Structure 1
Amino acid sequence: MASERIKVKHSIGGLKRYRILSDKLRTHLIDLYDGIIRACAGLWNFYLAN
């Protein structure tokens, strides 16, 4: 279980490299926030793939 948890923690840490996710986002638009998370996750996956 610990090996799975560390993978999740590393992926969350990778996403937090993007400042928009590590700072407090002051919006109440859930769709906008979901789009930001998706974009950052896509960029992080692209970084890991290359």
Structure 2
Amino acid sequence: MMKNITQASFEDAATILELQKLAYQSEAQIYNDFSIPPLTQSLDELSRRN
């Protein structure tokens, strides 16, 4: 079954941000630094960029 890949919209941002934070947990644990940008980025910050 083929799936189409489409560009994410800002409405997708909350889900993508949640996935990003989950993905960077292991890196933060390795360096014992939970203040890295991928973990501290917020929806508000993303909205100001656009």
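Couple of notes before you dig in:
- Source structure (of 1, 2) for P(r) over Cα pairs in 10 Å bins from 0, in percent, computed value 23, 47, 26, 4: 1
- Which entry (1, 2) yields the derived value -15000 for helix-only ellipticity at 222 nm (-39500 (n - 2.57) for each DSSP H run of 4 or more, over all residues; to 500): 2
Bear in mind that the values in this text are calculations on the coordinates, not laboratory data. Worth saying up front: this structure is predicted, and the values here are computed from it rather than measured.
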